[in-house]
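Below you'll find the structures, each written out as structure tokens.
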Structure I
Amino acid sequence: MAVRRKTRIIAVGNQKGGVGKTTNTVHIARALAELKRKVLIIDLDMNHGATRHFGIEPEAFLGAFELLVGAEAPKNLVLTHADKEEGIDLPKNVDLIPAARKLESIDQAITTKSKFVTPREVLKGER
């Protein structure tokens, strides 16, 4: 009999900069990982804070932009602890979909793709 795990989503957000969103995110992720929980951080920050926190060059990989515009499947964008040969040093049990500066143009990219999609619908999965 297969064991089903309950997935929980924790979102950390605030429009104001400098309030500790990235710091809280990476610390919560690391704490959960130490409890043997699998964690996926999706860095949606155009300043790529979590991506840089883990020492990953923001423009080196496809990431959140491609996810939001539907150009790539999420499973193709995830960086893991096992990707050490590519210069990635993520903690065990912490995976990341990285961010890049091109997230600055996400609103334009989404509305250009379809006039019926609004940016807030993208995160809800209503496409």
Structure II
Amino acid sequence: MAERNTHFKDGQLLPFKLAAATEIEAGNMAALNADGYAVMASDTASIVVAGVADETVDNTSGADGDKIIRVRRKKVFKFKNSSTSAVTQAQVGSNVYVEDSETVASATTNSIVAGVCMGIDTDGVWVEIR
């Protein structure tokens, strides 16, 4: 085996191709659909949270991959706490789930992991997205 110059990215701000007919607004959770394209995070089966949109990108008139969105991850973000399935202090250190692109919950229908709860404030939940 020989030495090699392995290319790398810092992994904190990554570009993803946007799904067709999709707009993601800055500050909302972004996810990847089953085909690997970025969509707005939701409690929808077969998506995986990628991070938080660093910008607003509108691909509502485009095809899959016509536009790129930058998504920030490896940080702790504050999201709204669910009013129907609230995250509690007992869940600090545990996974929390996507209720919608700006809200996390202690349980949801499809159990889409938003990240790990790192703290609770009166106005939201701190979530680490890896």
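Computing FRET efficiency 1/(1 + (r/R0)^6) of positions 91 and 107 (r between Cβ atoms, R0 = 30 Å, to 0.05) across structures I, II gives 1.00 for structure II. Taking mean count of other Cβ atoms within 10 Å over residues 27-34 as the criterion, the top-ranked structure out of I, II is II, with the highest value. If helix-only ellipticity at 222 nm (-39500 (n - 2.57) for each DSSP H run of 4 or more, over all residues; to 500) computes to 0, which of I, II did it come from? Considering all the candidates, the number was obtained from II.
In this comparison of I, II, the computed figure 0.15 for FRET efficiency 1/(1 + (r/R0)^6) of positions 11 and 83 (r between Cβ atoms, R0 = 25 Å, to 0.05) is attributed to II. Distance in nm of label points 7 Å out along Cα→Cβ at positions 3 and 75 was computed and gave 3.5; which structure, I, II, did it come from? Source structure for this number: II.
Each of I, II could give distance in nm of label points 7 Å out along Cα→Cβ at positions 35 and 59, but the derived value 0.9 comes from II.
If P(r) over Cα pairs in 5 Å bins from 0, in percent comes out at 2, 12, 20, 21, 17, 12, 7, 4, 2, 1, 0, 0 when worked out from the coordinates, which of I, II was used? Going label by label, the one that fits is II.
Every number here is computed from the coordinates shown, using simple stated rules; none is lab data. Treat the numbers as computed from the prediction; the structure is a model and nothing was measured. Cβ atoms are built from the backbone, for glycine too; each structure is taken alone.
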